[in-house]
Structure P
Amino acid sequence: MSILSRKRNAEFGGFGGSLERVAVAMSGGVDSSTAALLLKDASYDPIGLSMQLWDQRRNREGTENAAVRATRCCSPDDLYDARAAAARIGIPCYVVDFQKEFEDSVVRPFVEEYLRGRTPSPCVHCNSRLKFDHLTRMAEDVGADRVATGHYARAARNDQNGRFLLLQARDKNKDQSYFLFGLTQEQLARAMFPLGDLTKQEVREIARSHGLPTAEKAESQEICFVPDGDYAGFIERFSARPPRYGRFIDADGNDLGENKGVIHYTVGQRRGLGLSMPYPVYVVEVRPEDDAVVIGKDEELYSKTLHARDINLIPVDRLDSPIKARVKIRYKHTEQPASVLQIDDDILRIEFDEPQRAITKGQAAVIYDGETVIGGGTIV
């Protein structure tokens, strides 16, 4: 049986087709295009919604080259590709302007967090605070009860208590559940992830076999509003903040030289420090209150305990007792065994069995029980 036939006979998220209308977030990439195709083939009635999030003309001149365009998302080219894919599939696709909402709920908090010496995960905020929140409202406008995306993740329902669950994708190399831990019960109840049981190779195979114009499109790699990867430059331009230099120091407070400003550094960084030391050194701490960047050896980066707030729990409303689970402290981090305790309404204490390297303020700590996402929060 072909890949598409297997998906045709499946139910996405436990729901059948029968021309049920679904709003599909179409970014102009191969994943969201294939998600829409699979829904159409499974007898749903998909309606494409492409989100205009950021005007790339606001970025610095000189970044508009082929290499940058090939690895970003949310550009005018992407909107064109989304419409071309929708036309090939035979479904309508509408562009919706969420630029103000994106700036207010994603870009501005990103800048403010960096200025506080933290390293935020804007894709986490974009998914829960913007994409699913606003798309569910837009779905109602087009008569759709469900919202689908091209994320590699799965949604399910616990038949015993009726709660909706978020699960890892079958393809662990592409799993994106880390970015979705903030989804609420209301959002998960309407979410569909048609690619959850597929590998990236299978997705491209489906796209090629149906002649989708996005079949060979490269994946986006950088944050969409910083396509050149120069976070510090973007923050200075967005905040209209002039360069603010500080000092490198060691753990004992010894002055090691001038730094370029705390927005240029993140915990664990080694490259670009410009320091001549007799041994490899790394950023151990960023202190915006006195513009200091603390430098140390690799072993100084390890710790066992973190606290997280702005938490969201999925299978339960609250952790009434400590649990053993596995926790990721950044997207590419391998889940590690830990004890998780909720110590307040909005604070989790996570203690790893073994010390972890470069636990970074502002990143998301996401908790797993097997393939099930328990929830997570922002490391503080």
Structure Q
Amino acid sequence: MSGPQRVLIVGGSIAGWTTATSLRDGGFSGELVVIEREPACYDRPPLSKTALVDDAALDSLAYADPAKIAELRIDLRCGTTVTALDVPGSSVALDDGTRLTGEAIVLATGALARPPSFPGAELPGVGTLRNYADVARLRALVGRRVAVVGGGLIGAEAAAALRLAGSEVVLIDPNEAPAARAFGPTMAAHLQSMHAEHGVATRVGSVVAVTAVEDGLEVELTAGEPVRVDGVLVGTGVVLETDLAQRAGLEVDSGIVVDEAGRTSARGVYAVGDATIRRLPSGLAAPCGHWDAARLDGVAVAAAILGRTPDPRGADWFWSDRYDHHVEVVGDMTAGETEVVRAGAHPTVFRLDGDRMIAAASVDDPMTVRAARRLIDHAVPVNADQLKDPGVQLRSLLPRA
């Protein structure tokens, strides 16, 4: 057969797993090896939602059971870490002393939770949320007093899940409306207001220090009185896992630099998912860090390995769940010159550049975002007055053809 005989995939989260399954879907019949440091290849979005507060077993989050893995003919090596990438030798070294070679190597190394830097971060009861082991530890906080540091996607979802499960929650963030970069200022402010409506106390400020006290932990803030809690969950961002690529001499600029097809600066080496940053004609794009973008990375790299041109991408899309509400965003909510708000129990917010929609955000209204995505991708001219009108269904603005 032409093309690679063996593909090595370093990392089995959504980007790496999708690369493997897309290769099989595309007719690849060679060897597929997936090396994952976690005990299983599993879905991460539920970790800050239902899995944080229920008894979801790791197997229930896994992408495939042993029978399906065997059917896909994937040599899955979980609980194993790649310690080195040898580009000239087209190989990787594992922490068990094994060395594997492959004609194509895909790095799906992902990201780690950004470690807190305040004094007391090492105390028992202070932790981050990134993997299943973190969830298993943090479940002890259900029904207790919790400080959640960071009001972005992970922090806000965790605060909502813990509150609905009966915890007393204080959400701490230096911004009045956290995650404005992801949701835009109007939607971010609306989402932040949900916390107070559900009994979560919000504090604007940063953590100065955490100290152990007789009845738990005391969180000192830059403003206001300290907070007494039983535990602290820190969700203040991630650190991209680029060390393996950097030590191997690949181009790294805050992330592993790739083209639209996921090719790195080294022939035969690709990268997908959270650890990457794409080089566009206009320059380096900001890291995306969302589930769907990582999935599409896997689809694109599989196509490139098979010698095919990846399908063009539409606007980026992501979702978030909190307090039994479903939020969806398409496009860049900080771009464009005009904001248009459709009033309702929850606002729907659009961003326009001239008469072209470039982004949209909604709550409990996925059909509107689906239509917005098509309007964006096809550059359909729109009218701001129609967008404001709740009586106008967005799909009616799409060309009938």
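The numbers here are math on the coordinates, done by the rules we state, and not lab data. Computed from a predicted structure; not experimentally measured. Cβ atoms are built from the backbone, for glycine too; each structure is taken alone.
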semi-axes √(5λ) of the Cα gyration tensor in Å, for residues 84-227 alone from the coordinates reads 25, 21, 18; which among P, Q: P
I have 69, 53, 36 for Cα extents along the principal axes in Å, calculated from one of the structures P, Q. Which structure is it? P
2.7 is what came out when distance in nm of label points 7 Å out along Cα→Cβ at positions 204 and 316 was calculated for one structure; which of P, Q is it? Q
